[in-house]
Structure P
């Protein structure tokens, strides 16, 4: 795991967007795992700008989202289908048939989960998985005590998650269940790219990055990922014990030369 500390949220989000853009340019048919939430909105806005101003081409990309609420129709304003259309898909040239999200209204949710993983495998697996970290330390909707070998499945949401996401709902009550990629599914991605910003995430980031690997904090499993980069701002990094070491690595790693300009 490599931790990159940037000076503020805007710079951190911009770097994540540039990492994704570089991957798309290098492999036009990239299979990209996507996340939702407030943290990602600036990333998607910058990718949309790059498409508009720099001809960043998504026409051959395939995308798979981490999760979706159970019981919400795709056109519900609270659904992640709607979120992705609103913040990214309708602003770039990706083909609708190349975008995939779990169907939270499926009659057989377990069959939907199996089929979703089969679609990912048919595309060759996830090349680059974008992630955030929830207040309870979850990735996707893998709540505390989720198996670190878990697969795509339906899951009851933790009270902390409902408290965190509930205020974002524009209409109606937030569902208490969701479909989510499992921890094991996420760990099979070739690269993982994590974005964490804000002082409110400082404690859980420190647990995830420098604490023990435990199912109580499913993000800690990313320590086991062979190629995971965590991009954070100074506020989120404030509780990390190894801040100076992380900064030294970033300043001296040739891979990041172009991002320091």
Structure Q
């Protein structure tokens, strides 16, 4: 079932969380797909490394096909590439996404991704969608077609204000377009356990009844190494404390899906 990783604020770890959760799913034998809707292409670079800049089928190709009047129906699997990791595939991003957005909007193609996700559900056990840090065409398309969204959150006041706006936007999309959409949880990222402010802020979110998930993810220089080597943490250092926290978080999400 598709899971959108979304926050309208940048720099909160969307791509890192998307790719690491997907890699854990793949390492557990689940057929897993990442769809990178962010024109910056961080998830694509993370999973493909140096080959990310090469010519590939991409999500831009999928949307370009949606804009065409070809009588030949091309399945969404045609826009997917394999990563170096077993069970883990990718629909890569493309810089062309920014140029195409206005045309897709004007021609009302918001539901095309939903249709593709329904087809891809027959091939993949898990689908993770990385989104731009904005409520734009691509993010709305993902939220309209997904079962759930996951919200990365870093502990500062700006992020907190953005969180409330984001929750309102998700509620509006649920009401107008996707009644089955749920906020699966808020992932506290780059958490500093020894600092008072982050702990107080998280405690307040929990007291408000928001679905804050545990464990919290702490910051680590190991993540930089993971990015540089294009190796999600489960492949780079399975025993690392942050890796184990991500595995535990993945288990929590599995439990929520089974409930």
Structure R
């Protein structure tokens, strides 16, 4: 069943989100839509206009699983406030977030934005639209599973520290990938995380983890035998929900978490 916009939603919603809502050719069709526009030359080097064109496709042609203009404002404001040098996103899809956030990162004096995307096809779409936006010098698209890409970037010395981490990929991987970043020492005091879709479809495991005290995490750490990264339970987090809207008009939120220190 398609999601219906909330009656409180004041904007113009994307097309309905049906049972099949990605990886059916719409992502490549988006490229043809943008490159077939009469105002293409006005889009070149203009991230804002490209974002508006992507939104227009989502509203008039087919739904796209982007963060959208409403929740993206939360992360853009976070970038302006934190002024990160290095930002990493887990899950790039068609590049909406990469364009919005890398543009803000560049304006704030940041150095590099890594977009980690599992799908080679989606990664190609990101690369094309990032270049069109004039952000090729800032954005690096990395293809592979999020965990493998994080390990590889860390191992070869490309990625040593993450100032701002944006999570918007496979929901069950949020917690394990954050724990991996903790184990590798990629995040620590001063790092900030922004996790999308914590209301729709929801991510209780992730919310429980970032909202837990060190004592609660240590208790679970000592009692677990589950495979996968164990993380660093001594990292102290302060976390809050910032409410917003999906581009489909459905209420959602971004969980913003700060690492404020390490408990001895």
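What follows is calculated from the coordinates using simple rules that are stated; it is not laboratory data. Model, not experiment: these values are computed from the prediction. Cβ atoms are built from the backbone, for glycine too; each structure is taken alone.
Given structures P, Q, R, which gives the highest value for distance in nm of label points 7 Å out along Cα→Cβ at positions 87 and 103?
On the way: P: 2.5; Q: 3.9; R: 1.1.
When distance in nm of label points 7 Å out along Cα→Cβ at positions 87 and 103 is calculated for P, Q, R, structure Q comes out on top.
With volume of the Cα convex hull per residue in Å³, for residues 47-174 alone coming out at 129, pick the structure among P, Q, R it was computed from. Here the read-out was taken from P.
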